[in-house]
1. If distance in nm of label points 7 Å out along Cα→Cβ at positions 45 and 245 computes to 5.9, which of I, II did it come from?
2. Of the structures labelled I, II, one was used to calculate distance in nm of label points 7 Å out along Cα→Cβ at positions 125 and 413, giving 2.8. Name it.
3. A value of -14500 was computed for helix-only ellipticity at 222 nm (-39500 (n - 2.57) for each DSSP H run of 4 or more, over all residues; to 500); which of I, II is the source structure?
4. Could you tell me which structure in I, II was used to calculate mean count of other Cβ atoms within 10 Å over residues 93-100 as 17.1?
5. Output the label of whichever structure in I, II has the greatest value of distance in nm of label points 7 Å out along Cα→Cβ at positions 189 and 205.
6. Which structure, out of I, II, was relative contact order in percent (Cα under 8 Å, 6 or more apart) calculated from, if the result is 17?
7. One of I, II was used to compute percent of Cα pairs over 38 Å apart, and the result was 40. Which label is that?
Structure I
Amino acid sequence: MESFLIKALQLMLSLSILVGFHEFGHYIFARIFGIRVERFFLFFDYKFALLSFKREAKSLVVKVCDKLKFDIPMWAAKPSDTEFGVGWIPFGGYVKIAGMIDESMDLEQMKQPMQPWEFRSKPAWQRLLVMVAGVLFNFILAIIIYAAVTFHWGETYLPFENATAGMEFSQPALDSGFRNGDIILAADGEKLEYLNNETLHAIIEAQQVSVLRDGAEVAVAIDDSMMLKIMQQNTGFASYRIPPVVYMVEENMGAHAAGIVKGDKIVGIDSTAVGSLTELRLALESYKSQTVDVTFMRADSLMTASVAVDSLARIGVAITPINQLFTFVTKKYTFWESIPRGVEIGVSRLTNYVSDFKYVFTKEGAQSLGGFGSIGSLFAPSWDWYSFWSMTAFLSVILAFMNILPIPALDGGHVLFLLYEVITRRKPGDKFLEIAQTIGLFLLFGLLIYANANDIVRFFFK
């Protein structure tokens, strides 16, 4: 229960930051062009708000004109009497821009005479920048976070060459030809250094991957369906293999009674060879509440002992953490070095996500869609700032891309119609925009219901 609450709090805080920054992008560009912003709310305020106040603000153009003693253009003269607030529904947020058909569906305002400070009265290029600003700000936020994370924590990773026990692969990867214990070398001849998001995409997009297997280099042909199977089974691709080297022995348990000590490396359970923590756990499952022969290495000696297994398939040992078994590398960045690295990571995350988006249109991809439960599960069960900020940056990339999709009710829908206006010099009618906005809202609500229904099905029926 505690881990659930921590994940929920992280999700709420992350979405609040992302949505607030996104809407601030719309707000600041609207004010630059002298467009009145009627409301700026964090969370939704159906019927009532937890907090709200009004602030009259001059546009940037007015401030510059005041400073330089220039005449104020009529289109920028209207101040923005903006109501700022916090709603009670703790997801999302919005800005209500005067003279714009948006999710508020304020059609009465659109029936009034056009005013020079309204969105609809501005040139198409200004309206286009206002709509693109939210997406732009989300991507900029992702870059800022990645740069800050890189500067503060650096990058710590385990090179494949240092992980001498190799990798442990999911079933879809095993079906494609990988074997547990393989050490990954290269994808289509390009050397791969360590396991991360970029490495995974390089492997998925490759024709073949070179691995070190039993001292020999082996080529694994990549199955085009591997990624779909990974999405369908929700198993991931691979993880580093952790050798079952004893770190601690619990008193009054089977291993302690059998004389197993810290530093012993378990290599077999009865007649089953084990080379990793996962294999050890699976092997012990067959011997609950029984006694089994455990084979282990102590220095250069191979030893065997009869060990009692309890009803939970435990023998009373803790396995040595991976960072004490293998040499990790930490790369530090100066402030100025972290900025281009942040840009590099942000661009890489975006291009990889765009590349993965094609899978959404497959059966497996559609089934893998998730709602708030799936997003929340991505956060760490205990509060960890590195994990929180890394996930927030990634969600900011996702939000930027999803919002620019050419779907009515999203920023991308508005951008699509504005581009049409710029190219044809014909403005879509208000009635058309109203219908498009309504259709877009129905599509979004339908997708939201479907994604969250997938979460429910996975939680209760799988």
Structure II
Amino acid sequence: MAQSQPETPESLYAAREPVFPKRVSGSFRNLKWVIMIVTLGIYYVTPWIRWDRGPNLPDQAVLVDLANRRFFFFWIEIWPHEFYFIAGLLVMAGLGLFLFTSALGRVWCGYACPQTVWTDLFILVERWIEGDRNARLRLHRQKKLDFRKARLRLTKWTTWLLISVATGGAWVFYFTDAPTLLVDLFTLDAHPAAYTTIAILTGTTFLFGGFAREQICIYACPWPRIQAAMMDEDTLTVGYREWRGEPRKHSEEVKAGAEQGDCIDCMACVNVCPVGIDIRDGQQLECITCALCIDACDDIMAKIGKPRGLIDYMALTDEERERAGHPPKPIIKHILRPRTILYTSLWALVGVGLLFALFIRSDIDMTVAPVRNPTFVTMADGTIRNTYEVRLRNKHGEERPFRMTVKGDPAVRVTLEGTPYETVTVPPDSTYNQRVYLQAPPGSDAANRERTDVRLWIEDISSGERAYKDTVFNGRAN
């Protein structure tokens, strides 16, 4: 009896087949050019925008000041205790991604994702240096490394490397004063962390944009596997009108005498695809809905005198209607539906909440931390004293005098360490630590009770602005 051969385990990873997209023109390709220019311009230029903040703050419009734990965005300054603003922006970004995905599929991946933008830029450089798809294919299949191939590859890789260095360099400029850091980088006076960050980002940009490309989208990015939860049968995404295009020119049905569909099997849609798939095979995980196949197919349809839209943005419900001979639903009905309205409402709600919190926040603030060891001290005259560490924040651009008072029990008095007065001067745009004592005379209710609720107030003497924190005064509990 013949023994069965052991089955070879199926590989979960397919070796990469290089993709050489063909140049294409059209409305979607033009849109991608505009988005690429705008996003790259914002990324590279933003650290160099100056913003006058006075003598005590950096004059950089957008700055993540890790040393002082603050974030500057034009006229907005976010302090460490206001991290909820950053958290809110991240929530808005997530809801925005859900909204666009539910309405238009993976438009983020196809147009604005950094991996897509830098890959487009690297492909553009590759096309300028090595030529369009056919020329690059011939160069790739050429086994012999002659002078021409070496020159073209070296030129391309050098240009990619320069773009990668600029990418890593632009990133570190967001974390310190850009002009100063640029000089320090060239004079080798910059912190080693700056050189390390630039080196890492240079390497990843060079690798991801030049060689990995679509592999990052297919294997490394989790979004293709999550997006299905955001989409439904009314989501507009790139699709092929099979009922109109089939049978194709070279199919067996046409050879048998059947009437040919509009698709002439020219492979234009495949040749322009940056991930190398055939959209006519249906929806696929690899598709980033960049719509370049729409531009390529529309161009071919115009040349052969057929209606445009063989490949188009469409929804599953449109497919059912068109197969039945009915026109597709208006785009607005695909966009405005319960799922997208819910995402839009949540997005707007978080945005309005952040704006409200931004406009009502005070320019002075404080935190109060009672000293617990000991909880109170009995003075020689029987007075009970509690100690507190108070952190005063002055967000103004000049120093301000703060007066401190206490409310809760009329017998409790406040004194400040280092000064006989109830006022302290806080430096501009900074945090000032002040030790504060609350004292209750012997025989008072606060001295005899175990705990007394009190409220510490600070007042900006210059502007009259006030802030408070509630705390507890500890007594002897007689």
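Only the coordinates and a few stated rules stand behind these numbers; no lab work does. Note that the structure is a prediction, hence the values are computed from the model and not measured. Cβ atoms are built from the backbone, for glycine too; each structure is taken alone.
1. I
2. Working: I: 2.8; II: 7.3.
Only one of I, II returns 2.8 for distance in nm of label points 7 Å out along Cα→Cβ at positions 125 and 413, namely I.
3. Values: I: -14500; II: -12000.
Source structure: I.
4. Computed on structure II.
5. Values: I: 1.7; II: 2.5.
Going through I, II one by one, distance in nm of label points 7 Å out along Cα→Cβ at positions 189 and 205 is largest in II.
6. Working: I: 17; II: 14.
Going through each structure in turn, the value belongs to I.
7. Structure of origin is I.
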